[in-house]
Structure P
Amino acid sequence: MRRSKFKKPEKLSPENFTLLHDALAYLSPKQRLVVYLRYWDNMTIQEIARYIGQSWNSTDMMLDGAVNHLRVRIIQLTHAREESALLNQFCAMAA
């Protein structure tokens with residue numbers, strides 16, 4: 001049985017934990033489950049497919065889509081937070 005090459009982080013910074021939590025909230029419950037099973041429980045795609053009752057291909061596509069959504073959402077959330085921080089600094093300087 002092949003296990004993931006990714007290692008679950010032992011500890012996330014509070015900022016990164018909040019960012020990941022917020023990004024995961026945008027996924028569907030099934031996408032969140034697939035991401036959790038793959039990266040936290042280190043299940044293979046085949047094991048996940050059996051667990052959720054889907055084909056291997058369908059499960060692989062769902063995981064790929066979920067990871068892509070996470071990437072995009074994390075980038076969007078990061079940019080929004082940076083813009084907000086810059087705006088706050090600008091307002092503080094202008095006051």
Structure Q
Amino acid sequence: MKERVTVKILDQEYQLLSEESSEHVEKIAQFLDGKLREMKAHGGALSDKKLAILAAFHIASEYFQLKDMHDTLIKAIESRTEALLRRIGSMTQ
């Protein structure tokens with residue numbers, strides 16, 4: 001069921017509909033607000049549109065770094081699992 005959640009980002013309120021819990025939506029909004037404020041502090045007098053694009057770029061960059069780390073960990077786990085299964089298989093023969 002979709003829930004209406006009001007969040008505040010850069011001192012502006014937004015009403016969102018989400019199937020996620022209000023706590024989850026608020027946590028995301030706080031994260032985004034923090035990113036935008038960080039970009040604003042270091043970016044000078046950027047328009048809100050440019051600020052949003054810059055923040056989105058940084059968030060996407062972090063996402064892909066984490067995704068790459070995740071993929072590397074999954075491959076390592078799969079490799080170790082296969083090695084363990086081979087060892088177990090050789091012990092039972």
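Values in this text are rule-based calculations from the coordinates and carry no lab data. As the structure is a prediction and not an experimental result, all values here were calculated from the model. Cβ atoms are built from the backbone, for glycine too; each structure is taken alone.
Check the numbers for relative contact order in percent (Cα under 8 Å, 6 or more apart) across P, Q and tell me which is largest.
That would be structure P.
Rank structures P, Q by Rg/Rh (Cα atoms, Kirkwood Rh) and report only the one at the top, that is, the highest.
Between P, Q, the highest calculated value is found for Q.
Given structures P, Q, which gives the highest value for FRET efficiency 1/(1 + (r/R0)^6) of positions 14 and 78 (r between Cβ atoms, R0 = 30 Å, to 0.05)?
P
Can you tell which of P, Q yields 1.1 when distance in nm of label points 7 Å out along Cα→Cβ at positions 38 and 62 is derived from it?
Computing distance in nm of label points 7 Å out along Cα→Cβ at positions 38 and 62 on every structure in P, Q gives 1.1 only for P.
Given a computed value of -0.71 for log10 I(q)/I(0) by the Debye sum over Cα atoms at q = 0.20 Å⁻¹, for residues 22-69 alone, which structure among P, Q does it belong to?
Q
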